[in-house]
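Each reported figure results from applying straightforward, stated rules to the coordinates on display, with no laboratory input. Note that the structure is a prediction, hence the values are computed from the model and not measured. Cβ atoms are built from the backbone, for glycine too; each structure is taken alone.
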Structure I
Amino acid sequence: MTSPRKILIADDDASIRLVLSQAFVRAGYQVRATGAAATLLKWVSEGEGDLVVSDVIMPDENFFDVLPRIRKLRPKLPVIVMSAQNTLLTAVSAAETGAFEYLPKPFDLDDMLAIARRALAKPAASEPVQARARAARDERLPLIGRSAPMQEVYRTLARLVGAELTVLILGESGVGKELAARALHDLGKRRDGRFVVVHLAATPRERVESELFGRDGETGKLVEADGGTLFLDEIGDLPLDAQTRLLRVIDGSERALNPRTSRPADARLIAATNRDLRALIKQGLFREDLYFRLNVAPLRLPPLRERLDDIPDLARAFLLRAHREGLPPKGIDEGALERLKRHSWPGNVRELENLMRRVSALYAEDVITARVIDREFQEHAPAPVSDEPLTLEALIEQRLAVEFADAPDILPDPGLYDRIVEEVSRPLIRLTLAATRGNQVKAADVLGVNRNTLRKKIQDLGLDAARRRT
């Protein structure tokens, strides 16, 4: 009978060591835990353990400095890295130093157990992965946010950094698709080459082919990106003729020669779109075979409304960026941040960045408050783009924004819930009675309430309930 597999845990937090130890023991593993990186390295050097689970920040040493030594001592020992420093750089560092997986804190125990089972079933590669982005580590992070949706983005990016796969980035306008593409380039092995961008939506259709592939002796963007990355933004706007030619280049039936080297151009292709390419395929506007060529490694960037917890970090970073670019320094209070979280953000992160630049430039206050933010939302509300009315939820949100404009400095008077419910109930019941010509039985049925409840509401609200004759 084989002995249970042993897991080595390293974390300076005793409570995390305890929780992980109990979970692994219940799952049938042996466990040994420590709060020091040196102790962990000693155990590994002595041949102990079938799996390592370690935090990044340890009291005596950063685990990313220890991990290469573990890889050298025991190349096949799988390692799971966990960290509360949930940034893209952490995920990339974990991937580059040969970790089997990276888990941001706080994590789900079931996720940890599932990853541990996978790691023990299939150990990490025998050779350590060489770091490819050491020069970028002191630079400002290209993507900001610690929310769960962004953690998934970071983990996917970390897996794609060292690959030569074609990537299709999906997401609404303003979510940061070009930033993600640039991160793949800057952190990858092509970082010494050029990062060439073609904004297809802004390129006249008659010029797209010459822009991409060149004409009359002029080189196109594909050749300019030789040795680097070609980023095609809004690929859904690529004309069909250019789609056909791009497909031939991808499958190798057509080659773009670099006149400087006399060799075919070699560029990594990253495309992005805010459109549904499958819907375009059904409409005959996008080639299905090109779609499958581009969609080798899809990466979805979440809209800002799905990552509201990132707004404080984003807002402060954009204010600092505006100050570095010459605008006055600004702080932002909690009330303003809460007001930002209640916005719908149709323009996503780009809208938030523009807002922070605007308040930095236009307001004399040193600290941005909720009143400033609310004033900006009211003055710069986008004009209606259709005849469709606003939803009831949106109208109520606009009404409540006024109530909370000064929060948390000045909160609304007590009883806000009842006041808002009364404001909604009054027109709802009045119009329902009008539609049923005062027939309270029919009105109660339409509203889905008891007739006695409706009668009491009519009395409480002081509504005219006289029955109308035809």
Structure II
Amino acid sequence: MLHLALLSSTEQEMIHNAALNVLKSVGCEIQDKRWLQVLAEAGAKVDFKNSRVFITDEDLISSSLESCGRNIKKLARDPKNDFILGNGTPKAHTPEGMTYIIDLKTKERRRSRISDLKELATICDALTNVEAIISPIVPEEAPPLFQSVLTMKILLENSSKPIIPGGTALNRVLPYIFQIQQAVAGTRDISEYSLGFGIFSTSPLKFSPDQLDVLWQSTEIGTPCSIGSAPQAGSTAPAHLAGMLTQFTAEILMGLFMGQTKRPGLGQYVYIRTYLINPRMGNLNASNPEVGLIQAAATQLFKEKYQLPVNAGWAVSDSHLAGPQATYEKAYTWLMTILARADMISGVGGLSSGLTASVSQAVIDNEIIGYLKRGFSGIVIDKLHLGVDMIQNIGIDETFLTHPKTGEILRTERWFSEISTHDTHEIWKKAGSLGLVEEADKLALEIIENHEVEPLDPNLQETLNRVVQDAKKHLI
């Protein structure tokens, strides 16, 4: 089985010790008095005046790693679509919060709408290599506070796959999201599931009040919580990649320490979102080769040294169009993180460094991920697959096309494309001479017109309507 090992065990230990040094000497700013008190009682050094927390005892981190829950299960309204992180196959999902979309018919970039959210959810529900949807679009019609709740309802109505809420880092919104998730769980034990609640540090080395409130509520509920960081090398993190990895690790370890201090055994997993600053223009770059490199290194570190589930591979191309640049940038980032053993990868349909959605690119991304998963799955070596009996049966100067098992074997051994060209030039010409993006456009339109999403249970629909109306009354 292929495996990418960028860091030696010695280098992993060096990064770990560097991160501990940062937590000991610089600490993190924790803007919440409740957390400051809890962490002080747990043995951390706390500067209450400046809201600064230092970890001077390395055993506090070691104990947190030992107690951390690692069984992370994702909830779908159709139980057959539930999945557990870390089963050996990476799960793919959309990026979160894209504010623009490339119109499938006009090809113009415009603000995203509720109708786009429905279409993208339907597309993802049909794509076999997309296992979850994480609030991909911010509809311009939805008021900011209400947007998360409305989006959850629309996504659940248009896909039976796990829906991961976005934008829940507000104490006024989270209770409504939790009510929706409880309704989705039905008779299933909701305490077994990660409901999508998570926090991100504000690099460098800071946790804001709204993020800390989500972590506090997650520990109260007991639902697994993700800990993420999104540093930019050269602006919110050191420009050298090892330095950014040190800071990232320090921020994640602090988040882990907080969760385990308040609720030992809480399930926690890592969101790796690392970028570069464009030195010429100052904007964020999400798909340079260094981004894939650092995401793969961080994935390896947290999978091997800390043995935590990892969500990485945030492949949102810097390209503003579906096509060649987006395809090779995404393929590289996903290849690096899949080979480093990421449990989840992200970015399906994302362009413009995560600002723009494209349903055509989502179809292409599904193709890329399927392609990579086939390579990741490797070659089966056993008596049957070594094929000695078949070779003996066919002998010399004959074709295996005549063997009765050839068709069956090809269906299990070979990956089949939906939009890529593998036919002869003559057949391709006869079919219309379509390129990759044109084929993706064609398939996307077919899915939107013909794909039937599994209907919602009437009781769940009624609950969704009630929760959304209640949220609308109190949040707008």
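For the reader, a short list of remarks on this structure follows.
- Looking at relative contact order in percent (Cα under 8 Å, 6 or more apart) for structures I, II, the greatest value goes to II.
- Comparison of I, II by mean count of other Cβ atoms within 10 Å over residues 152-159 - largest value held by: II
- Structure with the greatest value (metric volume of the Cα convex hull per residue in Å³, set I, II): I
- Per mean count of other Cβ atoms within 10 Å over residues 184-191, the highest-valued of structures I, II: I
- Parent structure of the calculated result 3.9, given that distance in nm of label points 7 Å out along Cα→Cβ at positions 240 and 264 is the read-out and I, II the choices: II
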